Structure P
Amino acid sequence: MTIETKLTPAQRYHLDAFGYVLLKGVLTSEETESIKAALYRLKAEPDLAKHRVYTHKHGDNFQLFGHLVEYDPALLGYAVHPKLVPLVEELVGGAVRLEESEAIINRRNPEADIELLRKRHTTPTGFHTGTRHGWGTYFEGERFHCIFVKTLAYLTDVGAEDGGTAVIPGSHKMSWRQQEMIDAALSDPSLIHQVIAEAGDVLLFSESLVHSTTEILSDRERAIIVSGYTPPMLREWMGNEISPEFLESQPEPIRKLLSGSDSWNWRRNHPI
């Protein structure tokens, strides 16, 4: 399916109503495999610091990587993907900069108690947001907008037992205290939605959406890549600063997307 550089009315409605939308088949199989191969090369690197990549590990079954765009063209290509950046701008409400670039490779801990994992799979832990409704979100042009938006690409198929992203639909525009929303959803699992996706699909979501990840119950390894975006005058997440040398090597449109701007003269979709 061809993804246009504008959300369809149905996709935009889903995004406004629920805080996320799954975009099917955005990445080609070649793009998906190139990104995944780059991440597995990262995993095998003995010294990630020399590549300006940070990492966090939890045992042998979970590893997060950050500041990816200078490591491999396939990882940069995802962050500046021409099919995705316009959709991000539509949700943010104007021009954007890259705020962060991270990826995760994880699998089930073989030593974990499977019954405990099943319980956490039904009622996930670690729900969080990156911003909140009323701070960082707004309505304009009859549409919902958020100044912190992410795209999450699935590099492997993620079924019901493969640890997909879990969200509390509608929480992106609620004024409830965050813990109240989480407690309400945990008391009624029907309020929690686990995203089922195929390799190449991309989840577009507002960071005001309460979200987490379900436990992996299967024996399959999961690989995802995530890019975060903000308006250009906001700064990148610590550790994601782009080196001047790398910026100089990029064409102007990509340089702007990576470096942002010191000006608050923000190019908006709906100028005030």
Structure Q
Amino acid sequence: MQKVSLLVTTYNSKDNLAATLQSIQMQDYAPMEVVIVDGQSDDGTIDLIREFAGQNSCRPPSGQLLPGQDTVPSLTVQWISEPDRGLYDAMNKAWSMCTGEIVAVCNDRLCAPNTVSKLVRAIEEGGEGCIGAHADLVYVEGEHIVRSWHMGEGTLESGWMPGHPTLFLKREIYEQYGTYDISYRCAADYEFMVRFLKDKRNRLAYVPEVLIAMFYGGTSNAGLRNYLLSFKEGYLALRKNGVKFPLMITLKRTVRVLRQFR
């Protein structure tokens, strides 16, 4: 079984983090590694992380076994709490600490105990050129669904993109294409995906199920100003990576996003 590293970033978001960690704890997949990077929260988040790490076998950042451990546990936890330069900087820190063959950013709620298993299986059965897997998601406020997003399959040129919160990738993709560009405020995840999806050799397997519940109000969906910034940065991401007709693609992507609201 390939080890899965779940990268969790947080700052003063104790309730959401509790829901995320609870959903991770319920997963039926092993081995898994949880890497938590906290931006030096002061709302009790650090106490929650300590408790979660204490309930599971904690691995030091060096990756070595702790005294008394004979084998690597099926779920290990690494964590740090220190100032950072924002979400994408924290995600890069988490990436630098992880050791899994499959990597996913996990800042939301996994909807079922077999979420990780299904996405890993999709990668393993994806055939030649499959570098990861993605699924559908919903945006939630508490238990209320604000928005449903059926990702489907498509191309960058059609305005399609996978849902980053659902994206599980082989480690080699980060090693080959790099990590998140922190000069972007809202769209570093999109720019990162453009980087490897413009290479037509790379394919993503698709699981047509809602596997992730995303907490509404994130970096790119918290108000009109952030939507406009996300539009601008998406356009710049396409230009930076040499994708033709970036404005037309950005408009198509915006239409796709608006159609998800019901």
Structure R
Amino acid sequence: MKKEIIKHLTQDFESYANQTRNSIEFWFARDLQHLLGYTEWRNFSKVINKAKTTCETAGHLIVDHFVDVNKTIAMPKDASKEILDFMLTRFACYLIAQNGDPKKEQIAFAQNYFAVQTRKFEIIERRIKDWERLQARQKLTFSEKELSELIFEQTGNDRDFSIIRSKGDQALFGFTTGQMKQKLNIKPNRPLADFLPTITIKAKDFATEITIFNVNDKDIHQGDQIAWEHITNNKSVRKLLLERGIRPEELPSEEDVKKLKRRVISEDKKFVKNPDKLN
């Protein structure tokens, strides 16, 4: 997610924040519906109900975080109508976002925004960068698993995948997997992708997805042909990166994804354990 988008969404979400007399932040559900991109209250109320269940399961009272309020809205011909709304704590908003579709940009932002206790833009930005890297790594894991199963299905050999993946790495980086691990000071028994930056993880995933598509589309059965397909795709992705001034083999390593995941989960648990209450 681009810095400009994060900044815009941060300002947008903060502009709808309210405070109780004892300085507890809250958002109105009708405002959050708009912020999260839901057009119909009927659909959004289903997400709220799921969040209430999650709140109760986590050992918190629903009334502490979801407070019913009624609003009067103007209708045609000087008429008026009362509609249901909720005052939502930061924790309630977090649970609602967690039960939404993370593919939606607003919800992906909200999942991280409401999990952060401070409102500092820099911390929110870091948190989202961490989240995007974890998502990219998980996506690559799924893609490589799919390719591994496809290779076994096509060739009957479960050893071909590691060889083909290694050849793909050499095509992408200009170095073998082992050489890249040495270059980045990664232990031999750890996956290279666990220490790569997000852009490189996504590059590997993109090449893998193309290989999966073409193996299926062209009905490739020979291991050497699948390897050549994967090499070609990684070379193409490398060429694109180089054209944009990115040399993947020169990018520094980043924090171990396993440690990163533990840290993000720990931050979430602390927030879930001690959320602010409206009552």
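Brief remarks follow.
- Value 4.9, calculated as distance in nm of label points 7 Å out along Cα→Cβ at positions 52 and 252, assigned to which of P, Q, R: R
- helix-only ellipticity at 222 nm (-39500 (n - 2.57) for each DSSP H run of 4 or more, over all residues; to 500) derived as -7500 - corresponding label from P, Q, R: P
Where a number appears in this text, it was derived from the coordinates with a stated rule and is not lab data. Predicted model, so just to flag it, every value in this text is computed and none were measured. Cβ atoms are built from the backbone, for glycine too; each structure is taken alone.
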